[in-house]
1. If distance in nm of label points 7 Å out along Cα→Cβ at positions 67 and 163 is calculated from each of I, II, III, which structure is the one that comes out at 5.0?
2. Using relative contact order in percent (Cα under 8 Å, 6 or more apart) as the calculated read-out, with 35 as its value, let me know the right label among I, II, III.
3. With distance in nm of label points 7 Å out along Cα→Cβ at positions 35 and 83 derived from the coordinates and found to be 1.1, which of I, II, III does the value describe?
4. Determine which structure produced the value -3500 for helix-only ellipticity at 222 nm (-39500 (n - 2.57) for each DSSP H run of 4 or more, over all residues; to 500), calculated from the coordinates; the candidates are I, II, III.
5. When volume of the Cα convex hull per residue in Å³ is compared over structures I, II, III, which one is greatest?
6. Comparing distance in nm of label points 7 Å out along Cα→Cβ at positions 43 and 99 across I, II, III, which structure shows the greatest value?
Structure I
Amino acid sequence: MKYSPTIIFLLFIADIIIIFVFGIPQYRGFSQAFWNFKVKKAEVENFQNNFQYLQEIKQKLTEKKEEVAKIDTILPDSHHSNQAQIVYFLEKTAKDNGCLISKLSVEAPKPFKQNVLEPSNQIPIYQRDLSIEMMASYKSFVNFLKQVEKSAIFIVPQSIQINTSSTEHILSINLKGRIFLYKK
């Protein structure tokens with residue numbers, strides 16, 4: 001049995017069409033599924049490594065339970081900014097920027113009165129008045145204000161009084177502000 005060259009050519013073209021229509025999309029789908037499998041496998045391995053690392057840390061913390069309890073009592077509550085947190089933050093920020101605080105006072109928290117129509121939806125926001133007297137150069141004071149502005153503690157300046165001191169390029173600064181807190 002002899003086949004004509006046109007039949008062979010048509011069968012060859014049909015094979016190529018079948019490969020492009022059915023084979024290549026299936027291959028692409030398989031390739032994508034294989035790639036997704038590799039990515040998921042890497043994610044699972046990373047998760048297992050992180051989980052193992054956290055288990056080791058947990059074991060170390062349980063071995064040193066007394067030391068951790070002491071640290072917990074020293075650290076202030078992060079949800080309720082207390083006076084020690086505020087004073088520490090302001091003094092550290094001033095020191096880091098080359099400012100010298102001579103007097104710092106933070107009043108007790110007072111409820112912040114909001115003008116809201118429905119009193120049942122009011123969020124419990126408290127305010128603390130703040131007064132700082134410091135000595136600093138202009139550049140140091142500006143850097144101090146920038147760092148305070150970027151902090152998580154929400155401080156709104158009320159007034160700033162700047163006087164020159166007897167020392168050249170050093171300013172005597174009196175800053176009054178208000179700190180807003182959210183308490184649950």
Structure II
Amino acid sequence: MSQEITQGIRVLTALGSFEVALSVLKAPETCRYFIEHFRTSQMDSGSVFRIVNEKNAQMRQRHPIQVVQMGLRETARSRVSQPGHESTKHTGLKHFQWSVSAAREGLGNTYPSFFICMRDEPQLDFGGQRHPDGHGFSVFGMVRSGTETIRKIYAKAEDGEYLQRPIPFLKTEIIG
């Protein structure tokens with residue numbers, strides 16, 4: 001993946017910043033979708049709003065994951081056209097530790113939210129059982145710096161998956 005990276009995103013929170021390298025050649029539609037949200041400053045009102053760990057998992061407990069989810073909540077209306085579902089079967093990308101993936105409700109129903117895997121999460125790949133339809137989620141990047149910030153954020157997990165006190169984005173930008 002590293003040879004194809006030409007763009008990235010940077011997010012600043014009160015706990016520090018991190019950068020995501022985008023895999024624009026392997027997941028072009030998903031990258032376009034998120035780049036547009038960052039370019040139009042829609043993500044400036046985003047936050048870290050969900051942290052799932054082994055103690056607080058509420059949804060799909062039979063297939064636990066460890067992720068940090070951020071961006072805009074699923075109720076936010078996007079002004080950007082939906083990307084097609086770029087499954088890991090088609091892109092060859094996998095949900096490894098520090099992978100960045102698009103949140104979705106159903107196929108073709110992505111919303112402006114993404115999550116970072118805190119460990120390898122094969123249940124999120126195509127054929128995995130985390131999503132009922134088996135199509136998995138669309139990996140579109142990898143954290144390239146700021147893993148210490150992501151760890152600090154992950155340590156802020158609460159009793160439930162959804163944070164009572166979301167961690168707001170202070171600044172977002174496209175880099176590269």
Structure III
Amino acid sequence: MSIITGRGDDGKTDLLFGRRADKTGMRVEALGAVDELNSALGWARAAGLRAEMEEVVDRVQSQLVGLMGQLACLPQDAGKYEEKGFAKLEETDLDWLTGVAKSIEERGVKFTGWARPGAEHSMAKAGLDMARAVARRAERRVWQLDKEEGGVSETVKLYFNRLSDLLWIMARAA
């Protein structure tokens with residue numbers, strides 16, 4: 001099957017369970033922001049992160065795939081999503097993000113003021129900062145989606161705030 005189907009030529013895109021959504025709608029905006037975040041993380045990863053940091057990014061990217069599935073599912077299909085056993089964020093994922101950030105802080109990395117991405121001439125650090133900024137955009141889009149349509153889990157809404165904090169501290173420590 002070709003990637004080129006023409007199904008999106010009418011300004012709509014496919015969601016899970018045969019649903020369609022306008023490409024200009026907030027759900028697709030939120031999905032797009034998360035997709036950009038995943039790409040930004042891939043860029044930071046390819047720029048040469050240390051193995052420990054790359055493992056964190058890999059796990060986050062995996063979590064984002066499940067999160068995108070949750071966002072691609074309309075609230076009325078949430079039961080089907082559960083029945084299929086598709087990946088989804090859990091509160092333990094929030095705890096993990098917080099734990100990783102705290103463990104980096106315990107090594108002496110602290111907030112000392114605004115960052116200047118790129119100032120250290122490290123593509124990996126700048127990539128993490130870019131990913132942080134995109135995570136903040138994804139956070140705004142997800143909160144707006146919940147405001148407009150409802151049905152976004154609290155865990156998904158909180159995830160981006162925790163993740164952007166973690167990415168900030170990782171960029172300082174990279």
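Every number in this text was worked out from the coordinates using simple rules, so none of it is lab data. Since the structure is predicted, the reported quantities are computational estimates derived from the model, not experimental observations. Cβ atoms are built from the backbone, for glycine too; each structure is taken alone.
1. I
2. The read-out was computed on structure II.
3. II
4. Among I, II, III, the structure yielding -3500 for helix-only ellipticity at 222 nm (-39500 (n - 2.57) for each DSSP H run of 4 or more, over all residues; to 500) is II.
5. If we compare volume of the Cα convex hull per residue in Å³ over I, II, III, the biggest value is for I.
6. Largest calculated value belongs to I.
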